[in-house]
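For reference, the structures are reproduced in the following blocks.
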Structure 1
Amino acid sequence: MKTYSIVIVDDHLLFSQSLEYLISTFLNFKVQFTASNGKEFTTKVDENNLPDIVLLDMNMPVMNGMETMKWIKENHPSIKVIALSMDDDEDIIIKMLRIGANGYLLKDTNPLVFKQALNDVAEKGVFFSDIVTNAVADLSETPKNHKDLKKSLKKRELEFLQLVCTEMTYKEIAQKMSLSPKTVDGYRENLFEKLQVKNRIGLVLVAIKENLIEF
């Protein structure tokens, strides 16, 4: 059985130590080291012995989770990252999806779900909590006609989808596209139906998975 190495990056010592102890009870995972912020992580990580997975707190001093995530993807894209947060905020989740997070977990996650997340990210490359996976009817098969999907979307729908994957609000998107809020609502509902998703997170997931947008 392969053993996967884990690095914990979190400024809360008690949480970090508790997480390290929990991981020590899993047979196929071991903690390589811990860091209290992203900057410390960048100085401690060994390029010749990279971890398989980084558990990354979103809210840290010096160098926060978002900044650290970007550094990892730019410098060591082979490292998988699971974001840890107290917030199930849609905007934060969308930001993490855009920059390549392999998973997103709330800090009050059940230990069994946490273990499943580690296994899924290690073996399949991705895991997201219910708030993300519930955004899409069936992420493994949705939508069904992958190759023709982009062709089936109108130019303005693709433009709208590109903006949905940013930090802009729907009101700001309407202003950017010179449309009324009601028209933007129509675009949103049409794409929900076409892409078989339930909310904005679902739109972003499918847009990234099916390469419908440009970064």
Structure 2
Amino acid sequence: MSISKNLNNIKSQLPAHVTLVAVSKTKPISDLMEAYDAGQRIFGENYVQELVEKQEQMPNDIQWHFIGHLQSRKVKLIAPFVSLIHGVDSLKLLQEINKQAAKNNRVIDCLLQVFIAEEESKFGLDEQELNEILEHVHNDKENYKNIRIVGLMGMATFTENQNQIEKEFKHLKTIFDTITSCTDAINRVSPENIDIKILSMGMSGDYQLAISCGSTMVRIGSSIFGTRNYQ
């Protein structure tokens, strides 16, 4: 099946409220352009240098999402153009994004990454750290004018156990619902720089389960582009 057919097949199955991020890491420009010509405008990359190189070669109307683990020292490379940063897992990183966004006279949308998996290799915040960051940004909004926290992101454990994946997705959805509905001091936020609307969870192997658990954004790579070449 071609990339365009894969893409259209997946899009036909997605509910209207779910955004598709085409994860194009390790794939050549020709593959991305096939997806682009089929109508895809949101692409996700895991590696900063690869993202920068592709952004320079691709059309200007693409929304580029950075979905990998982002090092603070590399934020400056993507700050001029990135649309959404998925994996913000520390206050230090959020502060650097704000700093580099200000230098580019931009406001950069961010998702806070929550640790939900039973794998030490995964990154993310626990619930206390998540609430502390939201409270800090809310109480010090004058110093965070160049970022906007627009949602949460999580990655389930890499396992065949669908019950475990479902449990982790539902756990993140519960956290998301608590943050968006609470009216206590921590979560009584202003929409200027905190406007929690996106729940990014689900990839090629589990996106349908993620959507059933409440995901509003899925990150799909191999089901669109085929298996990856890491050489």
Structure 3
Amino acid sequence: MRTCCINPSILSADFVNLEAELARVSAADAVHVDVMDNHFVPNLTIGLPVVERIQQVSSRPLDAHLMISEVDRWAPSFAEAGLESVTFHLEASAAPVKLARELRARGSKAGMALRPATPVESCLDMLPELDLLLLMTVEPGFGGQEFLDIMLPKIRKARAAVDGAGVDVAIQVDGGINGETIGRAAEAGANIFVAGSAVYGAEDPNTAVEQLREAAQRAHNGPDME
């Protein structure tokens, strides 16, 4: 049985009070940090110095999602900062296997992300090099978008490939995850869920984290396990 994890995205947090915002999600399994460069995606967020400082003050592990163009150059530095996992986009990397190995060599879990239009078949040969496969369920760049149900077959395909290969690779989904959509993503095979506004838009973010985790676990377990 897979354990379902909730990683709140600080993209929906108050950037003026990030240390306090981190404390509001102490029930999270990890904190998702979106790094955007306004080149790979049409948005600009934070860079390495800010992430290094977040790493120093966060009580939860950090899960970085690098939506940047020169990812082969920059990703290893995020691993060296002590982050638990660093995820880069396959579409942005010139040497994804080399990069995944560099991340692991620096003590971080290696994650690979795919845009909605990138077929999951493009990364199946690389699964043994990865710890995490992130399937975007919206077009990356902005929070608050609606979950794309057309991604559910892709999640199922990824889950079948991971299970069939016998590798320990988590399947993460990011985009439009809330109390209504998380069950469908969990049933399809995802086990790590990035949620932004569904957590930070709630009156009590920690309660929202716990409710999302319970909903995902119920959907994953199925009616026979309730």
Structure (1, 2, 3) behind the derived value 51, 43, 33 of Cα extents along the principal axes in Å: 2
With distance in nm of label points 7 Å out along Cα→Cβ at positions 61 and 85 derived as 2.2, matching label from 1, 2, 3: 1
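FYI, it's all coordinate maths here, none of it is from the lab. Keep in mind that what you see is a predicted model, and the values were worked out from it rather than measured. Cβ atoms are built from the backbone, for glycine too; each structure is taken alone.
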